[in-house]
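These are the structures in question, set out in turn.
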Structure 1
Amino acid sequence: MTAEIMTAPQHAPALLTGEQAGLVEALGATLTAEQARWASGYFAGLALGLARGGGAGALASPAPAAPRPAARTLAILYGSETGNGAELAKSLAAAATAQGLAPVLTDMADYKPRRLKDEQDLLIVVATHGEGDPPQPAADFFDFVESRKAPPLPDLRYAVLALGDMSYEQFCGAGKRIDARLEALGAQRLRPRVDCDVDFDEPAAEWSVDILALLAAEQAEAAPATPAAAVVPASAGSDAGTGYDKRNPFPATVIEKIRLSGRGSSKETQHVELSLAGSGLSYQPGDALGFVARNDPAAVEALLTALDLPGSAPLTLKGKATTLEEALATSLEVTTATLRFLDHWGALTGTGDVFAAMDSGERAAFLHANHIVDIVRAFPLKGVDPQRFAEGLRPLQPRLYSIASSLAACPDEAHITVAPVRYALHDQPRSGVASGQIADRVEIDSVVPVYIQANPHFRLPPEGRPIIMIGAGTGVAPYRAFLQEREARGGGRAWLFFGERHFRSDFLYQTEWQQWLADGTLTRMDVAFSRDGARKLYVQHRLREQARDVHAWLEEGAHLYVCGDAARLAPDVHAALVALIAEQASVQTEDAEEYLRDLQRDGRYQRDIY
């Protein structure tokens with residue numbers, strides 16, 4: 001929230017006495033964000049009481065004769081893939097509690113959907129994964145709500161905060177789906193849905209303040225309710241209590257950097273070790289390391305040249321003075337173009353009709369084939385104002401990497417496995433923002449800003465239970481953490497399915513897997529190297545080959561994990577699992593799908609896909 005929002009409005013003297021305006025401004029200058037939200041609810045309720053003819057004490061001492069409606073229950077549900085939704089929902093619950101409300105906060109993964117018919121007020125914070133899909137942990141909730149089993153909800157009021165990424169065609173698709181479905185079931189919107197791009201902080205805060213002010217004002221009229229502490233999962237959001245998160249990352253020193261891929265490999269996978277000593281940060285196997293990246297200096301220079309602007313041009317971002325070059329290097333996304341940028345640049349250059357003439361498929365293809373610099377070169381604008389240009393760019397977002405280590409084996413360290421993204425566009429080499437930085441510009445003793453992002457839906461089971469781990473390429477990283485943890489603390493049987501291109505050059509962490517096989521930490525391992533034979537073999541083929549034993553392990557209580565590419569690996573592996581279960585259990589495909597859904601509900605089928 002900006003300082004301007006916190007102070008009294010410019011026309012306040014027309015509404016307030018000089019003394020009152022001074023008191024409001026003095027109060028506003030001392031409030032934290034949570035206190036401001038509480039105050040907004042209090043004054044909204046006070047205004048309602050005054051409008052109904054009460055005095056300044058109307059909230060505290062209502063007229064005995066005035067009937068009051070019963071206080072309504074408040075549920076807050078979140079569906080989160082990377083932790084942003086969980087973090088926002090946790091803050092929302094804390095703010096609601098501070099305003100005297102009694103929210104019950106629940107992850108969609110843990111929510112019993114049949115409770116919906118008993119809810120009264122429901123606030124939903126949900127992210128979109130990929131092209132319009134809900135986060136994996138929320139899939140079961142969406143399946144129920146969008147099915148014929150969902151009950152009519154005429155007594156439910158709701159509001160949706162949707163998180164998304166405008167670089168995808170189905171922007172905020174999951175939020176739009178749940179919003180439309182609840183309306184179709186007869187529920188009433190408390191406020192219109194708000195769709196947020198990756199720079200969600202301000203619109204999310206405005207939505208929270210607005211909706212909580214409404215609910216707090218209503219509760220001020222209702223019978224007093226005893227505020228209850230919000231039910232907040234301990235794992236929601238980033239590591240608690242350390243002071244380090246994505247807004248205030250820890251400066252970690254790179255203590256090791258090893259190329260894992262061998263000579264002749266078509267990939268260049270690297271193992272990177274970072275010191276967390278002195279940070280107080282902790283994590284569990286399955287969690288991710290957030291990396292606050294910087295843009296490639298060459299990409300920044302290319303964009304400045306295309307704009308014909310000096311890097312020293314002054315700029316203001318979020319109320320802070322900086323330069324155009326510094327903003328492009330550290331704060332703004334300068335590669336991936338979005339519909340937002342396309343609309344913005346079209347308006348600035350007067351070429352908006354060119355983009356408007358494209359259908360949705362053509363726009364998606366155009367954005368896929370052009371970075372921001374390519375669009376600026378194709379539709380140049382002389383003398384563009386740096387501030388106006390920057391308004392069309394999104395904030396540069398941290399990147400998440402599965403942690404490939406266990407604190408039990410590597411105290412005060414976090415290891416990651418990175419395969420830099422490299423490709424050519426318009427006959428020029430391009431690379432991923434974070435993976436390119438790590439591969440090309442980060443060396444041993446470099447200091448990089450990092451934080452821990454919890455992943456509560458990708459966790460080892462209790463000791464003794466068997467696990468089946470399926471991954472390809474860098475998707476094997478969390479399984480290294482799993483086995484380090486089990487080697488240090490003990491555990492049950494473990495089976496790894498791993499896939500890559502070539503045995504000789506791409507067998508990531510080969511020596512460690514073989515050592516774990518030798519000492520029994522790893523029970524079985526099946527590998528698939530797709531480019532070594534005449535026929536391409538992938539992990540899903542190995543699963544089908546071992547169908548009988550895989551099914552037997554599942555029947556014996558094994559937990560199943562899949563980590564890797566969401567576009568190909570995850571659906572192919574899922575299809576193979578459905579097929580092998582149908583075959584081994586002699587059931588129909590629909591029953592095999594339900595078998596896997598039951599595993600998901602029980603936390604025995606967990607996926608970390610990207």
Structure 2
Amino acid sequence: MTLTLAPAIISLFCLLAWVPPQTEMPVEVALEQPPQAEEVVRFDGDVVIRATIRNAQDLMLLNQLSDDPWSHSPGIGGASDWRLTRDRLPVLRTAGVPFTVIISDVQALVQGERDRLTQRAAAVDWFADFKNLADVNAKLDAVVAAHPATCSIVTAGTSIQGRTIRGIRISRHPTSTPVPAFVFTATQHAREWAATMTAMWFIERLSADDGTDARITAIVDASEVFVFPVVNPDGYEYSWVTNRMWRKNRRLNSGGAYGVDLNRNWGTGWGGSGSSGTQSSETYRGTAAFSEPESAGFRDFMLPRTNMAGHIDIHSYSQMFLWPTSYVATLPPDQASFSKVGTAVQTAIKSQYNKTYTIGSSYTTYGPTAGCIEDWTYTVVGNLGFCVEVRDTGTYGFIMPASEIAPNVIENFAGAKVMMEELLKASTISLVSGPGSSIDADRASPVKVTVTPNVGTLIATNPVRLKWQVNGGSVQSAAMTVSGSQRVSQVPAIACDQSVTWWVEAETNFAITRWPQNVPGSVRTSVASACGVEGDLDGDGVVSGADIALLLLDFGSCPGCAADLDASGTVDAGDVALLLLMFG
């Protein structure tokens with residue numbers, strides 16, 4: 001039915017919507033030093049509700065009563081979470097908006113968390129409680145110091161207040177090695193501390209368990225992994241020091257309000273539904289795509305890396321695993337691949353603590369969110385881009401108890417491992433026939449394989465390639481052509497006593513898979529037959545009287561005979577003389 005608003009409620013709309021005029025201020029430039037600390041923000045009287053939005057009037061009312069929607073993208077037709085003051089609940093009741101209070105005292109949760117973190121003693125387990133920006137950066141440095149062979153610090157520009165956006169690279173291979181790459185980003189939204197801890201757990205496990213855990217070792221063998229635990233360092237620091245519920249970065253906008261929502265500032269779909277042009281909005285998208293140094297810096301980090309295969313952007317909360325498209329209802333061209341990987345991730349997460357994460361295309365599953373990072377990495381960088389919303393579903397919201405950190409990070413790493421494994425086996429290559437360890441000299445060797453794409457589709461031009469090196473020389477390549485259900489090519493002929501190493505690569509739009517093993521340096525080596533001893537006509541490895549006897553049998557005109565040692569076309573005394581010189 002259509003809701004008729006009483007005049008008193010309409011008056012309340014006007015009062016709540018009115019904002020005092022503000023003096024226009026210039027756009028802030030990057031600061032050399034962060035501003036001085038402000039008084040700590042309190043949330044006395046605040047509650048969080050879960051409301052069912054029946055129509056546009058409900059949505060308008062909630063936007064008037066609350067300036068802080070906690071849900072990803074509140075819209076008509078579903079339930080969404082909102083923080084507001086308790087004294088505004090009667091307005092909702094009068095308007096008939098269905099809601100329940102899911103957090104009855106926000107300040108109590110915030111204060112309890114602050115007291116706990118202030119009084120905590122140093123714990124043996126780094127993941128026993130949340131960590132501030134200084135702790136995170138110190139941990140990154142400690143990981144690199146402990147694992148210098150596989151870990152190194154990487155950066156993606158600086159924030160609006162001049163903080164470096166730091167991450168870590170984990171791989172067994174130099175940066176120039178052509179292996180698939182994975183990237184994990186976290187904490188675009190400052191108050192989502194659970195996201196930070198999740199990313200840090202990924203770093204901990206990929207570095208510490210390499211060499212002892214077979215699955216992790218295989219990932220480090222076959223790829224390079226980048227993890228950026230705090231993409232929004234200014235906002236994260238501000239959420240620790242001043243305002244626990246701060247979401248955006250710390251740009252001073254021209255109208256005087258602070259902050260741009262970094263996850264509405266990316267180029268794909270920028271400016272569309274699910275973002276706001278109002279500077280005070282929690283989803284304010286900025287003046288243009290990549291207007292913020294944080295998003296622009298990470299863009300510049302990603303663009304040169306043409307080997308990116310998969311990406312997960314980590315958020316809290318809702319227990320969802322989402323993929324493009326986020327700004328329109330249209331499903332992505334690679335929907336089948338997204339669904340295949342998403343289902344595998346969902347299963348892996350549930351296998352840990354029986355938590356079910358809802359999966360699906362972001363717009364159709366959770367609502368519009370134009371300008372998100374995963375849309376950009378998918379459409380521009382060309383990787384399979386996801387967004388995960390970690391625990392919980394609203395009981396604690398952004399203020400996760402310390403006891404939830406461990407199960408949360410463990411289940412999400414189980415999902416991240418599966419995402420990487422699925423993309424590393426983007427194609428299944430099976431050898432049908434090919435040269436063994438020994439081959440005939442001066443004769444080409446055919447190779448036949450079958451290739452099944454698992455994630456993505458085979459690229460249009462030369463998707464399956466035979467590659468080889470002769471005696472360690474330069475790498476050469478040939479396209480494997482389609483023959484029925486197989487792909488065929490051949491290792492070219494090599495001279496006697498030479499060796500050839502060869503392998504097969506199949507390329508989808510996301511990753512290159514390699515046979516015989518999906519790691520650099522994995523090859524099959526074939527050695528050509530040994531060169532014969534000149535004059536050894538009977539093949540016993542030495543030149544002896546038996547060879548003279550064989551030569552005499554061919555005396556006379558004999559073009560091409562093995563006994564025609566001087567290639568004169570005739571076996572004669574000259575050949576006997578040569579053979580005698582070869583004796584022994």
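Every number here is computed from the coordinates shown, using simple stated rules; none is lab data. Just so you know, these numbers come straight off a predicted model, no measurement behind them. Cβ atoms are built from the backbone, for glycine too; each structure is taken alone.
Taking mean count of other Cβ atoms within 10 Å over residues 92-99 from the coordinates of each of 1, 2, which one would give 22.6? This figure was derived from 1. Please state which of the structures 1, 2 yields -8500 when helix-only ellipticity at 222 nm (-39500 (n - 2.57) for each DSSP H run of 4 or more, over all residues; to 500) is computed from it. The read-out comes from structure 2. To test your reading of the models, identify which of 1, 2 gives 18.0 for mean count of other Cβ atoms within 10 Å over residues 332-339 when calculated. Traced to structure 2. One of 1, 2 was used to compute percent of Cα pairs over 48 Å apart, and the result was 29. Which label is that? Among 1, 2, the structure yielding 29 for percent of Cα pairs over 48 Å apart is 2.
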